[in-house]
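Next up: the structures, one after another.
Values in this text are rule-based calculations from the coordinates and carry no lab data. Predicted model only: the values in this text are computed from it and were never measured. Cβ atoms are built from the backbone, for glycine too; each structure is taken alone.
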Structure I
Amino acid sequence: MVFWKRFFTSSDAVVPSVDAPFLGELLEVNNSSGLKQQILLSVERDLDLYELEELCDSVGWARRPLRKVKKALEFSFLIVSMWEVKGTRRRLIGFARATSDHAFNATIWDVVVHPDFQSQGLGKVLMRYVIRRLRSEDISNITLFADPQVIDFYRRLGFMLDPEGIKGMFWYPN
């Protein structure tokens, strides 16, 4: 993906700067080496699709058509991105989005943290931020879909498997 981004981006392209208008919360956290680093959580919707797909590639997700990713973002109720901030540069290291009926329910999708930043508590920070933003919109029923290997992660955040075991149903094309 980096190849294509470089190919379609001019060499004098501006690197995103934290001085640019960017909504969010700046946090200072300790990384795995004990060093302080700045992390920005943002609800800014104008994301570089190539950068987002590079993040998804980093965790081994299947490639998705960019036109569909763009559409998914356009129709999302909430988009949260997580950025490593170094001086005036920022790097996308985490992402999550949610769809909603704008009244009662929201479903969280596409939660991802770059492997270099996993196991540092940043996934929890990202998810708590998403939940806080949804609750601030008076959304009371928050759901998500999780792969088996991350169920315990979501349990520790207060999510539970369908308590009655019968509510979720799926339809897939043959």
Structure II
Amino acid sequence: MSYVPTVEQAHELVSRFNKDPFHIQHAETVAKVMGEMAKEFDPERVEFWTAVGMLHDIDFELYPEQHCVKANEMLHELDIDEDMIHAVISHGYGICIDVEPVLFMEKVLFATDELTGLIGAAALMRPTGISDMELKSLKKKFKDKKFAAGCSRDVIIKGAEMLGWELDTLLQKTLDAMKAE
């Protein structure tokens, strides 16, 4: 019988397969963003959205060249719920797997995963971190292709389009979610 892990169980699983503090922190950040977005868009399923965010890169440290493909295998072996597996692996759509995000929540994960990295990098460049970062300064960093070059602007733009949002809306909502207490 498959199960839906709690956020705590998802954190334990991620920590079992990832030892690099950066990967753990990224999982926690994406989980936080997903939870904050769920509060607005799907308040009955905050725990589910947050756990999906926590699990999204469960395989990345061990299998970076087979990302999402290995997550699919790992999560099935762990007997995780099919809906959760689909949500987790679809964030790699068009990048490392052909599983398309269908549900709104899956599109949010696709859109915000890369963006959290860009915002996190921008926060590191500021003496006050993320606390007083504004959309204007984030957009400036977004437009600078050399800044956080590993964060794909194309994926972020495609994610905004999938959601039917203007890019500014995605940037602001993700920034607000990362700032939330």
Structure III
Amino acid sequence: MTEALLQPNFYTEEDYYNLPENVRAELIDGQFYYMSAPSRLHQKILNFLNTEINIYIRSKNGPCEVYPAPFAVKLFGDDDKTIVEPDISVICDPGKLTDRGCTGAPDWIIEIISPSTSSYDYVNKLKLYADAGVKEYWIIDPRTSKVFVYLLGEDAFDINSYSFRDKIKVNIYEDLWISLEEFS
């Protein structure tokens, strides 16, 4: 009987969608990871990036769409135990979009880290996004004014580090460069 008490609960997509509206969490491998409210700077950076990316996509009449959090991303279509809420998701395959969010890997994901989530974003989510087939993953650290750009391929990945003062090439597009200089 003691063993049963020590067994962790495993949650599914159904449990995720039945969370109260005021609770933000990600479901990863059947476990909930609750998220606290982001800082004002976090939201300012998110709003800036979302706007810049939206303006670019609209100007090109491209098929991609950008979604800020909260936005449910079911990374693996047949896995009902993993749903994440990246800060920004760019999806270029309209077939992945559903009424509930995205089913399948976005082309580009951006996470703006906070002290409480940094190790998770740098390690766990990097592996998760690479395994899912995300092409480009940015980690933005407002405390250090650094941006880490991961280009995720099938067999390997490339990483580049930038400061907020740099113009950063968005690799899923030919001619999009972004600078976060106003936040440094």
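Results, tabulated for the structure shown:
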quantity: Comparison of I, II, III by distance in nm of label points 7 Å out along Cα→Cβ at positions 27 and 83 - largest value held by; calculated: II
quantity: Highest-scoring label, criterion being distance in nm of label points 7 Å out along Cα→Cβ at positions 51 and 75, among I, II, III; calculated: III
quantity: Label whose coordinates, when FRET efficiency 1/(1 + (r/R0)^6) of positions 35 and 139 (r between Cβ atoms, R0 = 30 Å, to 0.05) is calculated, return 1.00 (choices I, II, III); calculated: III
quantity: Origin of the derived value 17.0, 56 (Rg and Dmax of the Cα atoms in Å; candidates I, II, III); calculated: I
quantity: Structure from which 14 was derived, relative contact order in percent (Cα under 8 Å, 6 or more apart), options I, II, III; calculated: III
quantity: For -6000 (helix-only ellipticity at 222 nm (-39500 (n - 2.57) for each DSSP H run of 4 or more, over all residues; to 500), calculated) the corresponding structure among I, II, III; calculated: III
